[in-house]
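Chemist: In what follows, structures are represented as structure tokens.
What follows draws every value from the coordinates through simple rules; no lab data is involved. This one's a predicted model, so the numbers in the text were calculated from it and none came from an experiment. Cβ atoms are built from the backbone, for glycine too; each structure is taken alone.
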Structure I
Amino acid sequence: MITTDSRRGRSALMIGHCAGMVDLVALPVWVGTLVAQYRFDAQQAGMLASLFLGGAVLASIALASRFDRLNGRLVATLGFGLAALGFGVAAGASDFATLAVLHALSGMASGAALSATHGTIARSGRPHRLFAIVGMALAVFGIAFMGATPPLVAQLGGPVLFQVFGGVMVVAALAAALAFPVADAVRTPVQAEGRAPLPAVVWCGIVGIACMGLVQAMTFSFLERVGSDRGFGAAAVTGVLVALGIVNFAPPALAALLEKRLDARRVLLGGAALQALLVCVIMLSTQFIAYALAASVFAAVMIFTHTFAFGLLAQLDRSGRALAATPAMLMTGAAIGPVLGGTLVKSFGYGSLAIAATAIAVVALLCFSRLPATGATPRQRALA
């Protein structure tokens, strides 16, 4: 039996996390390609990305409450396989309507697979540590993606992007079919409590992470565009994106090392505030150095913060249902982000994203303030 403690099982989860979270890596190139290669405006390009993420949200919501009754390997294999098919067809399409349908369907398929992946991680013996490990894998994937994909798209055209996405999903489907693990035995005794409603404090964490996901997607979608429109140059902006991928390797490793040393609640509060500050710098600065420094660490804040959120919510809900809904947590906000960002940019300019990010961060801070400290007792958690 393959478990999350085995090398094969962890490898399958790492690959599944990279494929399912491709938007966290690819959004700037994704939206930029739709604008530059397919000639969609910012709102249309954001809408296509939002349809993919919205599909993932719907699938995650539908499956999360049933996670502990599903065959994770089957869901992950079929989900990633169908997403690969959807992206393969998208590579041959160019009109908005067709791409819209394919984005939504591919999002639903990959979202289902990612729910199975994250739910299995949540049911492992050390969910914080394992989520940090798959986060490091995503960072490595991000470096490779940012280094290789933009030049390929520039040379060979927009369809290459969807071919790359399709290839990633094929690899994830094969990994799931061959090595997707079952939940560790140490977590299975709590399965019976999974039928109880989720504690109110868990919902606060879910809403807070959704808010951070909204700010992340709204800003990240136009990270490449704002740099290009400010005249920083394609090579310089691409360099920033590559640097971003390299920097992203540090947060999950640090989160794993600091699991017992930092209070998760304080990390979440600090992460939400810092994220909003970075958006203001990225969207308001006219100097390349300020843009580059803020942009290069922007995704790292979300990765570090979410690792602590994942570990804390795994403690508060041992059934795995809440974290099987991780795609819904991240992508509810992320699904709104690209189209909201595109609409704001089209109507009011890039500075409006800084104002929106600050307002959303206030909501996230209010939600995270309701979470218990890491060292709180079960009674304190129940009263939080």
Structure II
Amino acid sequence: MSDRHVAVSGLGLVTPAGDSPRTVWETLCAGRSLAARDPALAGLPVDFSCQVSGFDATAELGVRMSRRLDRFAHLGLAAARRAVSDAGLTPGGWSAERVGVVLGVSSNSLQTYEQEFSRLGEGRPAAVSPLALPRSIPSLLAGEVAIDLGARGPNFVTTSACASSMTAIGVARDLIRAGTCDIVITGGSESPRAPMNAACFTQMKALSREHSCPESASRPFDVDRDGLVLGEGAAVLVLEATEHARARGARVRALVRGYGASADAYHPIAPHPGGRGAEQALRGALVDAGCTPADVDHVSAHGTGTQLGDAVEADVLHRVFGTPPVVTAAKSIVGHAMGAAGAIATALTVLAMEHQAVFPTANLTRQEAGRELDIPTGRPRDAALTTAVVNAFGFGGQNAVVVLTTP
């Protein structure tokens, strides 16, 4: 590995908070949850989510492509196009074999499988769509982005549960540092708003059941938190060797300086109660970045709103930092986009560093004694941000952390 820096030269967003950096930032700064009743989940015990509204896949991608791809691919492909445009790159005008695609997706598209399994269960195998498999498997997201943009470098999807897209960013960074690629299109996409997903998470008692007021359901780090809120969305970053970006006059939005990953090796669902793996990944990312805990100005927490997960993360932050820097929890506003959550949080942290401000966390009224964190509420807080940490933790005890710095 070389020690050359890796730049974020482009951002593409399709989220419940909007689909442009400006709109997303303004929505975040309002500090209100975007959870609402979800027609796709009508009749279920938990019938709300954070949804991407106003997105027209046909207008974005054309009739044929919108019909043959599932929603997670619609969102991811649109975000990839936005990121490449934001980076000032033109597909076809680059060395295609030096451009990779590494994206994170945590699961298959259950929307399609629900439909196709029902046909099979009705004894109608001939009615099963021949497109069911290629439109649904996670790896096709990376393949479709490469086809659309003409990127012929390494191409694959990482899947590490809710850490999937953070894993993708770390691997993409390493491909550039290793000299394999000059540019990697990375991030993730997910649309878990399927009845089967919601039913499974409900049975696991992982979802908030704040039925009377969905907007107050996602409450990371609040003493009365009772579970996560499903979200959807995509965030794609263009990572580029810094010297490559500057040689073509590109804007460098941030630097990816450190990456750490680990396994709890403890339980398929619950985090290690002592935060062993999360702490290992966080400390590893800081070492990789050449930073000390005192260098960090901001933490974008995993912060799902589950009782155990938030408690463990707060304990880890106190152990690593002593007095933790200012913290935010994006899932309080945009929900939990599962495999895409890490990339969304990373993109939002880049925006925070550009604006030199931390957006507020929604629905936080009272924190647990002994686990208090410095979390802005109600309005954004101006802050001098030069170094930030972004956490992502997933089922299976899979942990990934990225350290970002200003250019």
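Chemist: Quick check on the output: 3.0 is distance in nm of label points 7 Å out along Cα→Cβ at positions 88 and 344, derived from one of I, II. Which one produced it?
Modeler: For distance in nm of label points 7 Å out along Cα→Cβ at positions 88 and 344, the value 3.0 is produced by structure II.
Chemist: Suppose relative contact order in percent (Cα under 8 Å, 6 or more apart) works out to 24; of I, II, which structure was it derived from?
Modeler: Clearly, the read-out refers to II.
Chemist: Right, here's the next one. Cα extents along the principal axes in Å computed as 62, 53, 39: which structure among I, II?
Modeler: So the calculation was done on II.
Chemist: The value 1.0 for distance in nm of label points 7 Å out along Cα→Cβ at positions 8 and 352 was derived from one model only; which of I, II is it?
Modeler: The structure behind it is II.
Chemist: Same structure again: Which of I, II yields -26500 for helix-only ellipticity at 222 nm (-39500 (n - 2.57) for each DSSP H run of 4 or more, over all residues; to 500), as computed?
Modeler: I
Chemist: Right, something else. Could you tell me which structure in I, II was used to calculate FRET efficiency 1/(1 + (r/R0)^6) of positions 24 and 152 (r between Cβ atoms, R0 = 30 Å, to 0.05) as 0.45?
Modeler: Considering all the candidates, the number was obtained from II.
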